[in-house]
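Bear in mind these aren't lab numbers, they're just calculated from the coordinates by the rules spelled out. From a predicted model like this one, the values you see are computed outputs, not experimental measurements. Cβ atoms are built from the backbone, for glycine too; each structure is taken alone.
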Structure 1
Amino acid sequence: MERLNKNMAEEINSSPEKIVQFGTGNFLRGFTNWMIKRLNDETFFRGRIVSMASTSSNNYKKLEEQDNLYTLYMQGLVKGKLVEEATIIDTVSRTIPLNERYNDFLQLAAVDSVEFVFSNTTEAGIVFCDEDKLQGNIKSFPAKLTEALYKRYETFNGDKTKGWTIIPCELIENNGNVLRDFVIRYAVLWNLEESFINWIKEYNFFYNSLVDRIVPGFPTNPDEYFVKLGYRDEQLVIAEQYYIWVIEAPAALQEKLPFHSAGLNVHLVEDLTAYRESKVYYLNGAHTAMTPVALQLNESFVNQAMANPILKKYVERLFQEEITTLLKYDRNFLMEYGEEVIARFENPTIDHRLNGIALNASSKWKTRNLPMFEKYMESYEKVPLLMSLGLWSWILFYRPSSKQPIQDDSEVISKMAAFWESYERKETDANELMANIINSGLWGHYVYSAKLANQLAQWLVTFENSGFQQVVLEVINNEPSITNQ
């Protein structure tokens, strides 16, 4: 069977490079890349994306072998009916591996047609690192962006019409504001001109945004899809039908990015708080809480986990008794939204790998779940048991003897290993182990840290005596502590 190549595309996309995109993962391929394809096909917009590969993966070379083309296969229920559709995505002009060709990235700052920056570097990506130096060994995404903006400022002599529109997709609160503030901090750290800092503030636009779409990526049964498509695609991306992009931006953004003209589910709003809290609490928070529980119960995919009655009960109770109680929006809306999220989790056509959700779990937990923890403890002056079970399961997941495929910051992995090794050598007991981990800050800081550590230690003792499933059963069969009115 022939492999996807440019001869299979309806026409060759020769649009100018308009977008610099940090991140080459599945999500952006199934989200922004597809939206730009829609804009190119259905509106006046004509532009292509230059993707920045920041990891050591050579996956981008496989995309180059397919002339930078790949297929997005969307499947799921639409108004109660199963809908499947395949689209060849031709919006990526090229990929720049930053570790190898960093100067190629900087050269984009001098390209007049480049107007936009999109990013999805995970929650661990938008950080400030004092060690990053201008024209030195720059590691963080915000520092790289700052250097590129400075080159653009110099190239165009501070022209106010040459600023960029920057829309991060990372799942952190006020992501655009945080990114802008880091850029300004780097400019100050590097002693750059005050006029450059003013240019950043006045003529570059950083917008907070919230994204939502489940994009598992390459399927577990690719040959079945190849038969449907009539060709092989080693870069095939699977996504659900549902998606939404909420951007805190003026309506004028539509003049540059005509999402509405393409009929896309993109909302330009004054305040995305309600959207963000509902989405982060229910979908991302639940994902991050349920994943270690499901992995410990030997499940591999989200839909598979939801078919397990133990895990489904855990998620349902998590929604009803802890998450819903924290949001002050219309109760019927919240219950319906929770039911919709469960239906998305159960989607039989989307094999969303739990190991993918487990990537950088410690930073995800602190961004997604810690705020819920804090709000619950502040409201009820007690530890939320269902959320705590998720935290405890992550702690167990990072135990070296668990043999789990941990993908996280090396410092987090090594510190967690050291805590566990001290316990294995009987230098610390269960209570001391959990207290050390909770007080380390690796998973955040907690008001009721002593109570939390005591609860986690009790579960560890039960686990050592009766196994993981017994701990979960005790929690989900416990009488609810809060009645959701």
Structure 2
Amino acid sequence: MSTHDVTGQDASGRPWLAAPWSRLLAASLIVHLALSGACAFIFPLGQAPDEPAHFRYALFIARHGRLPNFNVDNAGYESYQAPLYYTLCAAVGKLTMVAAPSGQQAEAGPPEALRASDQTILSRLPQYPTIRPGQHQLALDALRQAHRYSPAERRAWLAMRLLTVIVGAVGILLAWRILILLFPERQWIAGTVSVGMATNPMYAHISGAVGNDPPATVAVGLVLLMAMLVLRHGASARRSALLGLALATAMLTKDSALVALPAALLALAWGVGRRYEPRPAETPLTDIARRMAAVDWGSFARNAAVTLGVAALFGGWWYVRNQLLYGAPQHFPANVERQISWETYLAQPWLTGTVLSVAIPMAFRNFWAGFGWTNIAVAPAFYWLFAGACIVALFGLLLLYNDRRRNELDWSALQIRGFWILVMTAVLLALAVVWYILTIDFGGGSQGRYMFPAMPALGMLWAVGVGRLLQEDARRYLPLLTGVAMLAFSLYAVLGVALPFYQALGVR
């Protein structure tokens, strides 16, 4: 067995399909498809953050058969986004509209419940203590905007939603595969993460709407999966090329998905192996220097050239197009009038803490349950329960760190490296989200969904942290307990909180 192999495979050599855990994966996918599919029908069209603009972008491609010029075409404020997901949506939407009866081409118009004055409508809606004033108005405006489309276009919108439900399921499958590769003898970790993703009501809601957060979860997952394969089997021309193809997918899906690029390069550096075994050092810095010197940098350069070359070949055209059209590789952000410059924070240092003290709790709540235009929330006690669950996992992680210091952590070198690759990706994504909050758009607190691509890492941290606090025999029940608790919460949040809101609005 090579130094890149791991144990824990089943007889077929495919540990991720080993029973009984494969049945748990199947159950997770079924629950996600049911829950997210229900969200696609329960939440009216337009009732997700920026969903009308995402749909408008895809609809433009379906109508015109080309990508829009943001400065010229009337394709919505999301039309600067990378095009892969929207092109797939356009294909599905086009097929749906072609199949629609000819009488469904006229504008639908708003239902009777939306024709009253804003004050009348807003007065009958429930209020939530964690929601900022004005969020209901955004949801109401989006509802009216969605009803301006014809019945055929609204059918296309729903079809795009169902496509995104499937994309969300792929994200769960990739998270499972990543963690099975990393911890094949601890499959309860992958099981906990997969059921946690499937029963997270916000992930179900966003996967049941038109938007590029589930596709970004898939794109980052593909890069991390290939990174784990490189770690496990070593770098080769074929794996390096596939890693580059995964990076190209990220490039064409969402700008933030490129936080996976360092993970890809670090996996290659570890995957090429060493030219020799370095001698132990007395100080950490000397030890790091000796380990870096022992890396086969020539092999790394060759494999990195293949990875980056393939990524540039298949994904680079998007940045060249942006440079030619807009004068910059990334045409972002679209809402430049809402940006806050770094000079503002330098001149007013206290502003950083003020913004983050409000925005980070909002983003945390949105990660779990902040429906519609973040204008629908569950009771604050639930968010405190989730915060408490995270703190409990943190204690377990501290114990794992202590185990590592005392050389009592029974993880292989591959598992430790894979762990840090996943953690690094989550940290980089969190920094990107903080940068967005500080400089681009404070918004209504919908940035929690931006952390969905890091769910394999975040779920892993929670699972191993809680698992460290449990007896070994009890850990196998963690996926079941997590799934039951989260499913109960999801059903309450969607059916007991979100649905009554739209019933009060008169559109359900």
*Thinking only about distance in nm of label points 7 Å out along Cα→Cβ at positions 325 and 397, which of 1, 2 has the largest value?*
2
_Among 1, 2, considering only mean count of other Cβ atoms within 10 Å over residues 21-28, which has the greatest calculated value?_
1
*When semi-axes √(5λ) of the Cα gyration tensor in Å, for residues 45-132 alone is calculated, the result is 30, 20, 12; to which of the structures 1, 2 does this value belong?*
2
*asked:* Quick check: 13 is what I get for relative contact order in percent (Cα under 8 Å, 6 or more apart), calculated from one of 1, 2. Which structure matches?
replied: 1
*Figure out for me which of the structures 1, 2 the number 64, 56, 45 belongs to, where Cα extents along the principal axes in Å was derived from the coordinates.*
1
*Rank structures 1, 2 by distance in nm of label points 7 Å out along Cα→Cβ at positions 101 and 229 and report only the one at the top, that is, the highest.*
2
*asked:* Matching task: -12500 is the computed value of helix-only ellipticity at 222 nm (-39500 (n - 2.57) for each DSSP H run of 4 or more, over all residues; to 500). Pick the structure from 1, 2.
replied: 1
